[in-house]
Structure 1
């Protein structure tokens with residue numbers, strides 16, 4: 001018994017050491033910064049919050065997004081509020097109407113929940129002056145993401161999977177401090193810390209794409225093709241990420257060379273430099289232009305980028321893109337502009353200790 005306890009304690013220390021190293025290597029936040037941890041109540045987000053709390057290198061807030069979908073949603077929110085109270089941490093509750101968002105955006109419930117959650121967290125980060133939002137995605141989530149994108153059809157950036165750090169809003173970054181950890185490590189850390197977690201029964205419903213991949217596709221691939229398929233996909237994502245980083249730097253230079261004007265809701269690019277570049281680099285430069293307009297990357301398919309390249313080469317004169325963005329060919333230039341953003345604002349509430 002004592003031997004098991006010592007082994008568990010050692011595993012907990014190793015988990016914290018790897019967490020600290022991953023945060024440092026990817027420059028996720030500076031010591032003393034305010035970090036808003038998104039906590040659903042599941043093992044991954046509970047482990048994230050506990051790890052950040054025990055490291056003690058940031059001013060930690062806990063945020064919970066109530067999606068209004070399940071009967072247990074109120075209990076999930078109460079559970080996270082209780083954790084925050086137990087730890088003496090500020091707690092913030094945000095409510096979104098996922099079904100209304102799905103109707104308004106013409107999206108699936110799954111996509112509306114994901115997008116609505118990030119928009120709500122971004123707004124909440126602004127309210128509590130947190131320049132960093134931390135989420136609990138781990139390596140198993142990465143495996144599922146890469147396979148999902150691969151099957152749907154993706155470019156190199158998509159194959160690279162989720163990145164450890166990315167922009168969420170103009171002054172807010174999203175970080176994933178647990179992206180190195182496997183699910184069993186995350187749950188073992190929670191057990192070592194004596195922490196319970198909530199289980200979402202909808203995670204077993206295979207009519208959701210991610211759940212279908214987790215419970216049916218991956219087990220079949222492990223049995224029939226490669227018992228180490230998870231590691232193979234993680235290696236592929238790492239290699240794609242390394243290649244994408246090199247190409248992104250080249251594409252950034254191309255964008256700056258092609259950019260004639262960038263202000264307000266408009267970006268004007270010279271078509272000449274884009275036409276001379278390899279199509280992959282031209283596509284990545286166009287992605288930078290869309291990012292400057294805060295376009296929704298998830299809604300831009302390869303077909304849409306192919307149509308944008310036709311605009312560059314002069315085979316098209318105009319194109320409507322997702323998110324209300326209009327692309328037009330004006331003489332030697334390609335003009336990208338947007339009218340504005342839509343979507344209902346989330347409803348916000350609080351509970352537990354808050355600052």
Structure 2
């Protein structure tokens with residue numbers, strides 16, 4: 001079932017082999033200093049699985065599988081002129097920072113051509129230049145760049161910006177890949193269309209960026225802000241995701257005029273404080289249109305939340321202002337659990353099946369609302 005396994009091997013040479021397997025074509029584990037040159041490897045699950053291995057050189061190989069190549073906790077490996085073909089995933093870098101890629105060709109037809117996973121910024125630090133391509137389109141995996149503009153003229157196949165400043169990304173259409181910003185500042189993402197990916201836009205540890213007019217359909221999260229500060233989200237459209245917009249940690253963001261539809265949860269503020277949400281439209285969420293969980297000091301003003309199971313749900317939330325919103329055509333307009341010090345007034349909560357305002361209201365300032 002597995003073609004070839006190298007486990008705890010040092011300085012071996014594999015050259016000119018053809019490997020066919022029903023599971024993993026080639027597994028390299030806890031091995032270093034090996035050279036793989038001119039091999040053709042295919043597996044049912046993975047073409048190449050590289051686990052806890054360092055300092056290996058892979059040159060001129062062809063890897064094919066549902067996932068062509070996956071690195072797990074592997075660092076300092078170099079890939080030169082390899083061809084990757086995977087209908088599900090082309091290249092997965094899982095907690096595997098510090099690898100070098102040159103002239104890698106990720107063939108067309110992959111649902112997720114390039115996937116980076118990790119819980120630390122260091123997991124994202126790779127040397128991937130524009131000689132690497134997805135379906136003939138260059139990969140823009142930029143580190144420490146400033147003042148650039150990416151447009152359809154450059155034909156980007158992938159965009160990741162790490163520790164970049166004042167970059168503009170405008171008018172791109174990316175299928176099977178989102179746009180990721182890691183510890184970047186002052187980035188403008190405008191009028192991009194993203195689909196077929198787990199996360200449409202990821203901003204991690206960023207600040208002072210503008211996301212405007214983007215159209216996103218992602219499987220898991222449309223827009224994900226993690227530990228970021230002072231971003232502006234304006235007139236973006238997110239649909240068909242499990243979670244439309246997730247803001248975790250950080251705060252001071254402005255969300256205005258965005259539309260989130262047909263999600264499981266529309267917009268979630270998770271431990272994020274001091275945000276302003278105004279004029280957003282959220283409809284068709286299976287659970288919550290807007291969830292404030294452990295979030296404080298947020299202003300929710302004149303938003304429209306229709307056809308959600310619960311329009312606005314406050315859970316462990318304090319000192320938020322929920323004023324002049326329309327939350328109807330669901331089960332509850334506004335629902336509170338373990339929340340205190342919130343102002344709730346001037347909202348139109350009519351047309352809900354169970355109640356306009358529900359849950360535990362004690363300790364909150366509840367003014368006049370229409371039910």
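Things to note:
- Cα Rg over 2.2 N^0.38 Å, for residues 95-238 alone derived as 1.14 - corresponding label from 1, 2: 1
- In this comparison of 1, 2, the computed figure 18 for relative contact order in percent (Cα under 8 Å, 6 or more apart) is attributed to 1.
- Structures compared: 1, 2; top value of Rg/Rh (Cα atoms, Kirkwood Rh), i.e. the largest, recorded for 2.
- Given 0 for helix-only ellipticity at 222 nm (-39500 (n - 2.57) for each DSSP H run of 4 or more, over all residues; to 500), calculated: source structure among 1, 2: 2
- Of the structures 1, 2, the one that 41 was derived from, the read-out being percent of Cα pairs over 21 Å apart, for residues 15-126 alone: 1
FYI, it's all coordinate maths here, none of it is from the lab. Predicted model, so just to flag it, every value in this text is computed and none were measured.
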